Structure P
Amino acid sequence: MAFRDLIDDVDDTVFDVLGDRALIEGREVQGMFSAPWLQPKLGRMTTALREPHLVIRVKDNTGVETRQQVELPLAPEDGGGTYTITSIEPGGDGLVTLVLRKSA
């Protein structure tokens, strides 16, 4: 069995057990959602920018484009809601990061 096949099996298990369910334009995928707080400094002023993102597998990225809607059926305190994809960033490791912006 090739290395990539082994990693794909590991990813299947990890995403199934630890992943978050997401709907991208109504299509269900498993991903890892995160909404970290970034606080870049502009001079002495600290900003509070939030850059939520969803990490999915390359095989789930087919047909995914910027400006599509992502729905995360999580509690609001965990960042659940509807988002718009603002950029797609392949990691070169079989994973793709979808950078999100909260929809109104």
Structure Q
Amino acid sequence: MTDVELGSLDEIPVGEGRTFAVDGTQIAVFRLRDGSLRALDAVCPHRGGPLADGLADERVVVCPLHGHTFDLCSGTEANGAELSVRSYPVTEVDGTVRISR
């Protein structure tokens, strides 16, 4: 695995997600209310919805277009649909967000 620096933690407000581009892949990083970070592919496989714009809690994010719900740790669709997105290990080091690919 390779670590990739995405940007500043300050770019992601608490309770929200932001999309970062990495080698042609869109990755959504969520800064949860408890301060922890989660990272998933940023595009919903159903119809291309922007997952970083979805509502997220400590467990899931809901696609803003059609309501598909993805587990923030595993990327699996939480309601049993045969959809999933890739999840990424994500950390913050000295104020910088990093993922492992």
Structure R
Amino acid sequence: MSINYSERVRARNHARKVGGAAGAVGGAATGAVSAAAGAQSGAALGAVAGPIGAALGSLAGAILGGLAGGAVGSLAGARMGEEIDARVLDNFECHACGHVFSISDQ
């Protein structure tokens, strides 16, 4: 059997993309829930500047909690998706013939 190696192969990374998106949504939701704690911390730190500082500190703490949760969730989901792509799915596609395969198929 002859094996032809095409130079027109690309990684599809479907699980990585889906995992990253799902992780971002889940992380942002978790971050939003924990934003209450961030808002309390921000309000306490902003209280030094008076009522306006407490309000702005509370808002900043809530926003940063959601952003941090989304970023961490996205990274974790993408890493898990990479493992699924590498170990479970046929992650590579030949553009010359359309064949999909995994590294272990070679």
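Out of P, Q, R, choose the structure whose coordinates give semi-axes √(5λ) of the Cα gyration tensor in Å, for residues 33-72 alone equal to 29, 10, 9 when calculated.
The correct label is P.
Given a value of 21 for relative contact order in percent (Cα under 8 Å, 6 or more apart), calculated from one of P, Q, R, which structure does it belong to?
It must be structure P, since only it matches.
helix-only ellipticity at 222 nm (-39500 (n - 2.57) for each DSSP H run of 4 or more, over all residues; to 500) computed as -5000: which structure among P, Q, R?
Here the read-out was taken from P.
Here log10 I(q)/I(0) by the Debye sum over Cα atoms at q = 0.10, 0.21, 0.23 Å⁻¹ was calculated and came to -0.31, -1.10, -1.25; which of the structures P, Q, R was it taken from?
It was calculated from structure P.
Who wins on distance in nm of label points 7 Å out along Cα→Cβ at positions 57 and 81 among P, Q, R, i.e. which is largest?
Answer by largest value of distance in nm of label points 7 Å out along Cα→Cβ at positions 57 and 81: R.
Read-outs throughout are calculated quantities, based only on the coordinates presented, and are distinct from any laboratory measurement. Predicted model only: the values in this text are computed from it and were never measured. Cβ atoms are built from the backbone, for glycine too; each structure is taken alone.
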